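Derivation of every value follows stated rules applied to the coordinates shown; laboratory data play no part. Since the model is a prediction, treat every value here as computed from it, not as a measurement. Cβ atoms are built from the backbone, for glycine too; each structure is taken alone.
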Structure I
Amino acid sequence: MHRMNGWLLAGWLAIGWPAASVAACPPDGQTLDTLKQLKALNFRTSDANDQKKLALGLLDCLGDPNPLLREDIAAKALQTWLRAGAFDTETLRAMRDALLAQLSGDDAQGFRKPWAALTLAELARTDRIKPWMNAEERSAMVDAAADYLQSVSDYRAFVDQEGWRAGVANAGDWMLQLALNPALDKAQADRMLAALATQIVPDAATAYTAGEPGHLARPVLYLAQHGFYTQKDWDVWFGKLIVRIGDPALAWNDSHWLARRHDLMSFLLSLYIDADQSTDPNIHFLKPSVVDAVKKMP
């Protein structure tokens, strides 16, 4: 990873989460039927300690190949509880460390890492709403999110009978929650923009079809809101995105080139619409640079 702080490494090792372990899902003491019943109750529980134990147990279900367990139960339960402020700081840290550990190693079926990233977005949101991470922890999370986004090479989004992977979109949502945090500093914003650029115009020949450009545009909007960058800074950044499309000599005669152009144009149009509708002056400030970038597109 870009930077591995001592506390993070210690946390991962303490968990002892082997990268290729077989997921314990459903968690001990649960069955698919009991989890379905929990879902029918909108994930209401009567005992805080049981809820904490179940939440930690459901983290393994984020990599389950069954979309019912993975998406409709585990991810939704964790989101519901996190948005309700159900957990103390100790539990939030334990969840964070376990989820970060899930981002390491192989993920043959491709579900574990994207859903860990989306749940990490929910954890980042809790810190934005009511801060519980210190500056070092928050910086390490920015690095982890950036590293994960840059590492995504599985571009499958929704697959019939299998459900969602959506690594790029989920990483974009993690970036969004970090970008919204008022404690973010410019060095962290720089790190995030560099990572976002790698998937706004990915090296792989993939034309996004599941809304990924919008998920990548939103964190850029809220990074702009901080007011860290001049218009010249934005012009330079957008110019580098255009360069990522590739050699103009390939224009319109290479499927890889066309896919990259498609992805960048989709991103720019999404960014323009959101910036145009925003009343925030720092976000609105993006519009001229976006328009200029569209005009310069080959």
Structure II
Amino acid sequence: MDKLQVPEMNEAAYAEARKLLSEQLKKDEAVIAALRERNIPLQEIELHPFRISRWLEEKKKCLGCKGLTSCTQRQKGYAEELYFDGILQTGLEACGYLQKKNKAEAHLGQYLICDLPPEMHTVSFAGIDPSKENGRYVSALMEVMRACDGREGIYLYGNMGTGKTYLAACAANSFARQGLSVAFVHCPKMVERILSGYKTNEHLTEISRLGYADVAVFDDIGAEDVTDRVRSILLSILDERMQNHRITWFTSNEDHASLLEHYTSTSRGDDVTEAKRILERIRTLARPVSLIGKDRRILYSTED
């Protein structure tokens, strides 16, 4: 095998090159230490010097690496490693940075639906420093943390950009890390998906998951377009969650009164009865917590 991995040469030249390379590798303390660490017999140096040399060249690509964004490997986050199972072989293994990332994101496997932006995939309450926040934010933070610990539902409302989605993401990730199934939906996107899949019945999967998940977060509720069909679908989801006492969170720019107005009007006219039924279930599922303040997206360049 090794002979195929070096430039074409005659048998004598190949044997000489192999011998010289073997001698060099035997004197390389880093190579010896690496082989011992992997429980690879040192005689493999003589048997496969070119393979070991190629492995060393691949390893050099990782020297000085500062993270996945600067990775130069062909498959980002993976490096070629040696292993021995009676035969010396090479295989791709996740590097330390990728292993750390995978560990930090392991909870994402609990998400049945995930509309979280990538920058919120790993956020947690532990990453928030209350000493750097204003009183209103700290008050809301304490409320949502208590609700999270008590597995209560929360209706987190306030003006745009105050950090509602961030807090809901922290809660959703916390629930997921506890092994609960989570559906986190951005309501305008959810409505688009459901309506676009209506003719093919693809919407039924999302509706089923939203009713079934241990925890559901309806982010930016009240920002979606309202139709009779949307109200009917939302009502059925909320009704199932209410009947089964499932943890349900909401974030919204609307308080209960303005949300009622939002669900009252459609292109076909007003229906206050249906709107009230939706609000009744939201009130049953979630305790209101207000978060009023300046737009943090401007202050800190974060997304609400």
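Each of I, II could give helix-only ellipticity at 222 nm (-39500 (n - 2.57) for each DSSP H run of 4 or more, over all residues; to 500), but the derived value -14000 comes from II. If FRET efficiency 1/(1 + (r/R0)^6) of positions 120 and 288 (r between Cβ atoms, R0 = 30 Å, to 0.05) is computed to be 0.85, which of I, II is the source? Clearly, the read-out refers to II. Distance in nm of label points 7 Å out along Cα→Cβ at positions 32 and 48 computed as 2.1: which structure among I, II? It was calculated from structure II.
Work out which structure the value 18, 52, 28, 2 belongs to, where P(r) over Cα pairs in 10 Å bins from 0, in percent, for residues 104-183 alone was derived from one of I, II.
Values: I: 19, 49, 25, 7, 0; II: 18, 52, 28, 2.
Source structure for this number: II.
A value of 4.8 for distance in nm of label points 7 Å out along Cα→Cβ at positions 112 and 232, calculated from one of I, II, originates in structure I.
A value of 19.8, 65 for Rg and Dmax of the Cα atoms in Å, calculated from one of I, II, originates in structure I.
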